[in-house]
Structure 1
Amino acid sequence: MRIAVIADTHLPRGARRLSDPCLRELDRADLILHAGDFVTVEVLEELRQLGPVEAVHGNRDDAELQALLPARRVIEVDSRRIGIVHEPGRRQGRASRLGALFPGCDAVVYGHTHLADVERHGDLLLLNPGSPTERRRAPARTMATLVLTPKGFDTNICSV
């Protein structure tokens, strides 16, 4: 199972769009996870044309999208539980906070910071894919891929 992970797309905005490398990764995936800040429902619908999407809303999403998507959720994929949330709170204590928010999960995907990050907190994988459209303080626009393996997850941060 190959999962494409994105967050903070902030679309539409001027001529901004998802890059061709990002679209190729999304198209290759069996599942797309979006950790919020799409901005409009149309962006969610465009992603759904590429494949199944599991998502949460972010703080910049319009009211229609916020009514449609939860603020946080847990999904199960091949017997693995993955929590998804947009706002992880302050960096200090983040790993413990996310672990407490999502007990029993194998991984937590979060957004909001625009900074790609992969870390372990005990047995819990914490993953922020960054942003494929708005790098802010990050060195590059990014997304992530997760490949489920018998022992867990193979994680890759991709510059797009």
Structure 2
Amino acid sequence: MRNQKKLILEQLDRKLEPLKGAEIIQMPTKGWIHSIRTALNMTLLQLGSRLNITKQGARKLEESESSESITIRSLKEIGNALDMKFVYGFIPKTGSFEKMVEQKSRQLATKIVLRTNQNMLLEDQGNSKDQIELAIHELTLEIKREMRRSIWD
């Protein structure tokens, strides 16, 4: 089961490889629809006609995108109307799913090791910084290998 989850993460990372750098792209102030439509010198009436809606309906779609309340279905339809392909996805802030799991595993391992060490300190049996770091590293590898659900708590 663990190898299957690792394989799925690796496949997701490969699928997202072409999107590297996309996370720095910022939505134009008035939204993509408005920016693309105006860059193509297309009127709201023309866009509405391509979508089989009114000019006012096209304006509402632009406004809903700008306010981040537009639906994925609408974005796909608008993409088709503009002779464009709508692309949708999530990109891990860490750069890859592998790094995200590594980071979360290390956070959990650190929490566990430091809590355990605190208890040992109370009994005057604390570990050195090197021992603590080694324990965190080893536990991180174990948590990551097991893909523990508790990394998301």
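Computed from the coordinates by the stated procedures, all read-outs in this text should not be read as laboratory data. Model, not experiment: these values are computed from the prediction. Cβ atoms are built from the backbone, for glycine too; each structure is taken alone.
Below are the figures for this structure:
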item: Parent structure of the calculated result 11, 45, 36, 7, 0, given that P(r) over Cα pairs in 10 Å bins from 0, in percent is the read-out and 1, 2 the choices; result: 1
item: Structures 1, 2, by FRET efficiency 1/(1 + (r/R0)^6) of positions 27 and 67 (r between Cβ atoms, R0 = 25 Å, to 0.05): label with the highest value; result: 2
item: When volume of the Cα convex hull per residue in Å³, for residues 99-138 alone is computed for each of 1, 2, the largest belongs to; result: 1
item: Structure with the greatest value (metric mean count of other Cβ atoms within 10 Å over residues 19-26, set 1, 2); result: 1
item: Identity of the structure behind -20500 (criterion: helix-only ellipticity at 222 nm (-39500 (n - 2.57) for each DSSP H run of 4 or more, over all residues; to 500), calculated), options 1, 2; result: 2
